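Structures follow.
Read-outs throughout are calculated quantities, based only on the coordinates presented, and are distinct from any laboratory measurement. All values reported here derive from a predicted model rather than from experimental measurement. Cβ atoms are built from the backbone, for glycine too; each structure is taken alone.
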Structure I
Amino acid sequence: MAAIIDGKRISAEIKEELKEQVAQLKEAGAEGTLAVIQVGDDPASGVYVRNKKKACEYIGIHSRAFELPASATQKELLHLIADLNADDSVNGILVQLPVPDHIDEKTIINAISPDKDVDGFHPESVGSLTIGQPGFVSCTPAGIIELLKRSNVEIDGKECVIVGRSNIVGKPMALLMLRENATVTVAHSHTRNLKDVCKRADILIVAVGKKEFITGEYIKPGAVVIDVGIHRDENNKLSGDVKYDEAEQKASMITPVPGGVGPMTIAMLMHNCVEAMTR
């Protein structure tokens, strides 16, 4: 039976550390402010935005919420981002995704100043990660590294398979695991013999966006399994990309859904906000 990697506990630890750091920065005269922009009233986005505000309050930084109607134009959103880029009192800018269909996500991400890109999505942030330069790192992959390290999982020299190649999780995750000296394979919808590829993994990270797609047959006995997926059924019950009851029989360690990777994303967003204060 697999040991549980407790994302709630680890994220709480990180937020406590950040709270202390913010208190020290405030004593030195630094203040932190995160601007959060939401376009439209998507209920899931509303929950994420509230959680981010709550986390800011907890660690001691300000949050400013900008709630635009779903009818807001791309031009209006870009104008707001330009104003926030120029506002020295704002350290971090975050546009809650997804945005309505009439707004181009890439254009919006590219408009945020790399110095305030606390989500780590700007091409300059991604480029810095690729060549090992300092920069903001996408929050979910950064959170997974913390989960592994704080659970005493050895990464150096291990075989890591990442299922999923998105710009937000899969690709940056591969770069971070390479930085930790893992041997990395990125698998995706065109990968042949996916089951065999996954069974090579000492560390299996699943971000495929398909409910319970990875069953026990994909997992090498003793592997560490990180489940990034989150799906809600008609009874409001949450599950991940991994079939948990089968996986926990094979894995040595596993993240639950909920309570695994999810809390770490917000903890690492707060980490990036504090880093923005120190720059």
Structure II
Amino acid sequence: MRTEIITSGQNPKIRELLALQEKSRTRREKGLFVVEGRRELGHCIEAGFKVKTLFVCREILGEEGLKEILDRIGSRTRECEAAGATAPRSTEQKDRHEQGLNMIEVPKPLYDKIAYRGGTEGVIAEAEWRERGLKDIRLGKKPLIMVLEAVEKPGNLGAVLRSADAAGADAVIICDPLTDLYNPNLIRASIGAVFSRQVATASSEDAVRWLKENGIKILTAQLQDSEWYYAEDMRGGVAIVMGTEATGLTDFWRKSADAHIKIPMLGKLDSLNVSVSAAILLYEAVRQRQAGGRT
């Protein structure tokens, strides 16, 4: 592991870190993204993402905190190598792999400037970008899938991912995404659930085809031509599909659905936040499955 100390915010490595935080284009071009905080970084490591650079403030993180992170990275790397996932093919590659982690120490004043948010516990990491598609999803019996169409706000996506994780959803499919999976706001709002869940991006057409090929019932959340959500059987393999708060779902999804469901709206407003709606529908599926034959 290579270690260096940086004290200037004008250092090229600091400037690259800030660009990765701010620009999706830079993340794609560099093949890197940024993770802040011990919890989020822990989920990222456990999901098998390769950490390339650690930016560490020892004053905040402490020696025990740093040791824990380095141990987790080392342990996960050895697990992947044992499974053959990242096994080096030559001595030269092996040496390069073992020396591939960089650690940059920064003083607290500089860390406070480069941290995307407060309370990140003194560690920021750059990790390798990974494309995540439908082919990467592994399905169990009676899968529970959350599908989001063109949801733009990273905070909303992150909140839905948290709900999906809490409800034990098998996967989240983001169709026609308007933000990338590694937007810092999305990672922050999901508190790492973007790593702890199977998450894929796809076009709506490919997602519908994949769901039907796998025998998964498509339930679209919409106000028109719908039944109450709790009247629909969700005990088998189901995909709950939601659109944006402003425009809802496109006709493509409505026509592709096996059933339309809605949440009672008893006040004067006609919509809930997409993350709240997602939580309600996901937990109805959980309730029905835990109830067994009773709905």
Structure III
Amino acid sequence: MGKVGIVTDSAGDLSIEQLVEKGIRVVPLKVRIDDKEYIDVTELSAATFWELTQNSHELPQTSAPSIGEFEMTFRTMASEGTDQILCITLSSELSATYQSAMAAAKKVSPDITVSVIDSRYVSLAEGFLAMKAADLADQGLSLEEVVAEIRAYGSRILVYGTLDTLDNLKRGGRIGAAQALFGSLLSFKPVIEVKDGLVLPESRQRTRSRALAYLLEKVSQNGPYAWVGVMQALAPETEEFVQQVAARSGLETVYLTTIGPIIGTHAGIRTVGLTLVKA
């Protein structure tokens, strides 16, 4: 039996270099900006996305991959000799991507064995699980073993972020329970948590500097860590923030990514986020 193949979607905010290095296949979501639709990753980089949105007065729209797009990826991998596949998607509470992957997995069964995991997260938390799955597959673990390990890792992840504005979440309909807490508190900088697949309120801080300091306190409080990542959307404080995260986490390497079109559409510019994986 060959190595388990790993598939994810483009909301994990992994770089092309990381995807190639780990051998991870991506089924991209789509983004519509000013009546033009782009395929994430292949037609729209994070840098281009932020450039386009800063010159647009409309909120971008995102759409999940189709069942057929997942099916085509699974069948292509099988034709190349991969008969067992693990697909990891962004939270099913926030996108129909998981449902598309599940339907595609059913269509290719029993010819191809596909397990689909709802990461219950977004951005680097999802991306981390895909990278870890690829590492486990490289070690020769079976599909069942990789699935069990990834579910265990998922229970150890914490995701926090501070948004410069709630406008994108409100307009995109992804604010969920955060609406009740933040309401009209427009003068506050919200701190959110992604938990149980949902965007939830975590704190409200009077200034951006306090919100960033609050995130750093989360780093100090929840260690030790196996892995830490920082997600940012053109945030001017990124370099200093990453240095402080490294100091507080005790890890030499802090992964850094620019938030891409899928999460960026809903989080907005100048967002700063943390993915903390407990040891």
Ranked by FRET efficiency 1/(1 + (r/R0)^6) of positions 49 and 201 (r between Cβ atoms, R0 = 30 Å, to 0.05), which of I, II, III sits at the highest value?
II
Working back from 5.7 (distance in nm of label points 7 Å out along Cα→Cβ at positions 105 and 265, computed), options I, II, III, answer is structure II
